[in-house]
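In what follows, structures are represented as structure tokens.
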Structure I
Amino acid sequence: MLELAHIYKTLGDKLILQDINLGIDHEVVALIGKNGAGKSTLLQIILGQIEADEGTVKYRGAVGYVPQHPQLANTVGGCFGSVESWQADIAMAEVGLEKSLTFPTSKLSGGQKTKLALAMVLAQAPRPSILLLDEPTNNLDATALRWLEDYIKHFKGLVILVSHDRSFINRTCTKVLLLEATKLTIYKGNYDDYKSQKELELQHQLLEYQSNLDEKKRLNSLLQAKSQQMQATSNQCYNKLMGIPKISFNTNKNASQTNTGRQIKAINSRIEQLASLEKPDIAKDYLLELNGAVRGGKLVVKLDNINVDFLPKVNNFCLEIRGQQRVVVVGPNGCGKTTLLRIAHRSITPSSGVVVVGAGISIGYISQEVSGLDFSLSSFENLLQSNSDRTVIHRQARALGLEAAALGLKPNELSRGQQSKLSFAKLLLGNHDLLILDEPTNHLDIATRDSIEHALELYRGAMLVASHDEYFLESIGITQTISLMS
């Protein structure tokens, strides 16, 4: 259904895609890779929005694309353009969106907007047999996620989804396509299968690397021995010791030196080959560190009889976090999770009720939007506000994938993913007893999520979290779940 053959693409002087080959049919596949790896470029080539420098793209049927941030008109009907209203109604019925064509899109939830964007694609003529979905799970609550999962599984065609949602990939995908260092590698199975295969590959690469180091050491010893042998052969004392006639000696000497010289040249060539082999990349070695600790039983934060007038589900809400508890608040979008986290952070005040923060407790906060950043300062200057140790700043920033060039830019000059990393870097560089995290993995690639999860596992403070990322929640060891479902 889709075939890519020997695709190459360079942007400016940077090679983005190198010899990409792929053949896939009726299935659901995930395209993963670090932010900036070239996933969007590959999608644009498939869509025909940009041309590859080399290679061919072939597919049967039509391609439909649902972008990460779809452009919506003011009304539902306006989003369908020249499509007949009855066709729009059929497409909306297929995705389960029960709204009139005059309904304002500003009043749609995140899940409803995803359904609308999908309906817009399905209403196209000809109907797409290939769907490209860019981060389709962003901003979806559990109900919308389950709907999308079921729809994708039953779609009669090919689905390629760009996603960092590992649990969603686990439940829907039969292949994982990893775009890394300009190359595309295909792994059979879901995300956990990919991860197991990747770990085995890494173990093999490390063993091979160690074997190459041992071989290099052996060759260096052999080179030293051969050099000494050659030196001994050229020593004139050898002539006297052996009593060989001068002419005969020179003949033997030259032959021996020539043979040894060839051996030395071959050994040097092999050593150069081994020296060019790089050590396998071990995903940042989990260099991220989180300071802060709370002794068991100490009061961290208490919410007592909290009420919010415009949120009926936040009614006489009570919560007490002590010691190193890790609490997640769950519920559908719009139920009040973000509001509760902001109340706990004391960014806003409730309609009634009391918030008590324990004595000496420092709170670190990550919001869904860019939080705690001064857009008048460079990214590096923002981080200096949390920690004056420049070496530590650079180490933590690199571990999050923020290079020196990015640190010289202001936050508004960074991509959304880089802004999220910068917010996290600032949090990591502080010393906090309580972390309040509102959808903290949004806009982060899988490698960064893995590193952050590992740091949070080792963190010795308390956490209050709102997240739809099931994989993330399982990794950080949640101890209590607060539901706003009813």
Structure II
Amino acid sequence: MQQYNLVQQKHGCRGAIVVAEARSADEPVLTRRCVIMKVLDFTTQKYLEAQRQNAAAVLILLPKNISGVPHDTLQSFMVGESEALLKETLMPVYVAPEDEQLLYMYEEVKQAANVYTEVCALSLLAVLRSMVTATAFQILVSNNVPIKAITDNTIVGVLPGAGEDLPTIVITAHYDSYGLAPWLSYGADSNGSGVAILLELARLFHKLFSSPSTRPPYHLMFSLTGGGKYNFLGTKRWIEENLDHAESSLLHDNVAFVLCLDTLANSDELYMHVSRPPKPDTPIHAFIQQLEEVVTSRFPWVRLGLVHKKINLVESTVAWEHERYSLRRIPSFTLSHLEDPKSELRGSILDTMSQVDFRKLKRNGVVIAEALARYMYNLSDKDFHDGRMSSLMSFLTSVPRATQLLDKEPSHVLLVNSLEHEFKRYLQQVYRHAFRQDKRDPDITFFDQMNQPIVMYRVKPAAFDLFLGGCIAGYLGIVYYTIQNFGYLYTKLKAAVKSKHQ
């Protein structure tokens, strides 16, 4: 379970080192035990009960085929996962993909719990057998020390329009993922879907902008930002770089509106999240009208809604990416199939490719592309390439995209470099902003306990040591008594043998 400090608030797991016996969550006594659970078993109540009893740790087994897990179970786990990450805990929490050995251990401790529940008074033989066959495992991990400052990379590219002093339309998405365990956070829907649609939009409009005769009177800027799952820190830094430190930039000069793409690979609902209702005769109002017309004419079964949420300046965090722009009075909105910004789907290790509906992902991309085309130059029927969308999603979910990992491992660095290469393939004026945290006063601090080996030993419980000690003491007592009374015993034995021969 990840650990980090964000805007002076502590989140995640503060503990790391565990040496404990494995126990099922069904057992009544969990104190100083490692509670092992499957996703099917995990609930908020069981997690809180383990905390209340001061369990040594919790180990969650993640199924290989998440698509086979019932939807209600997935929803329940995501809720528990979200609540577990809200606050800090001293109890270590680990997540491991299921394998043959872990499942064997799980079934064994589960069976032991069932025997304990069904048979209150076990026979002596059963107790001895339990002592001999009981299972424990040991987790060996390093200390949870802060890791080196993370670098947030923002990749920006532009399709210049025809003319000078043109308004700019900004399309942006954050590419990082979030979940209970960073190394298992693939973020397919949130926000691999937003990145995939953005890259496909760049490819489509590259064709139109490549010819002077088909260039619209708009600049089209594309932005991929990091740190989206941590208060959109990458977006914040990029805005500050353009508005506070640059003398002139497309973001600074004339922005028509900013469209933020977030979680778009599911559902028959689309929500436009705004910080203030768009006024008539404004670019953002005109674009929203185009979105409504496209949905009504081509996808009438899709529900399109407008969600107005004011920004609470007292809160230290923002709910959506567009709020970062709204705070600087830049017209913006977020398009998502989620209505609630606190939805557990936005940060879960269960958000994998198996949860993505490619037909709905493509449909949402078509809606956005056609609305943009209609808005910029009354052009319609822009279509998305099915194979490319599938390839982009497979590529984006090939490695975890947790912020802590993106500048550490070669495969993760390659992913960011590939995104930049994709921009250079279709866009102009492509550059990458690299933002590092202030060492003295960082916005966020991560701790290094993300990927640790779990070593399981088949051992006897502590009660077995007492039992074995008693047996040894009894044996030594018998030997001592025999030696001390050897003469008496020898006389008795000799007399018995003599009487037998007579």
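Can you tell which of I, II yields 50 when percent of Cα pairs over 32 Å apart is derived from it?
Details: I: 55; II: 50.
Answer for the origin of the read-out: II.
Quick check for you: by relative contact order in percent (Cα under 8 Å, 6 or more apart), which of I, II is greatest?
Greatest value across I, II: structure II.
Between structures I, II, where is distance in nm of label points 7 Å out along Cα→Cβ at positions 21 and 85 highest?
On the way: I: 5.4; II: 3.4.
For this comparison of distance in nm of label points 7 Å out along Cα→Cβ at positions 21 and 85, the top structure is I.
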I, II: which one has mean count of other Cβ atoms within 10 Å over residues 173-180, as calculated, at 27.1? II
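With FRET efficiency 1/(1 + (r/R0)^6) of positions 13 and 453 (r between Cβ atoms, R0 = 30 Å, to 0.05) derived from the coordinates and found to be 0.95, which of I, II does the value describe? Intermediate values should be presented prior to the final figure.
Working: I: 0.25; II: 0.95.
Going label by label, the one that fits is II.
For the read-out FRET efficiency 1/(1 + (r/R0)^6) of positions 261 and 333 (r between Cβ atoms, R0 = 30 Å, to 0.05), a value of 0.00 was computed from one structure; give its label from I, II. Display every interim value, and only then the final one.
On the way: I: 0.00; II: 1.00.
The structure behind it is I.
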Which structure, out of I, II, was log10 I(q)/I(0) by the Debye sum over Cα atoms at q = 0.08, 0.12 Å⁻¹, for residues 221-396 alone derived from, given a value of -0.55, -0.81? I
Work out the source of 4.8 here, i.e. which of I, II gives that when distance in nm of label points 7 Å out along Cα→Cβ at positions 101 and 413 is computed. I
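Where a number appears in this text, it was derived from the coordinates with a stated rule and is not lab data. No experiment lies behind these values; they were computed from the predicted model shown. Cβ atoms are built from the backbone, for glycine too; each structure is taken alone.
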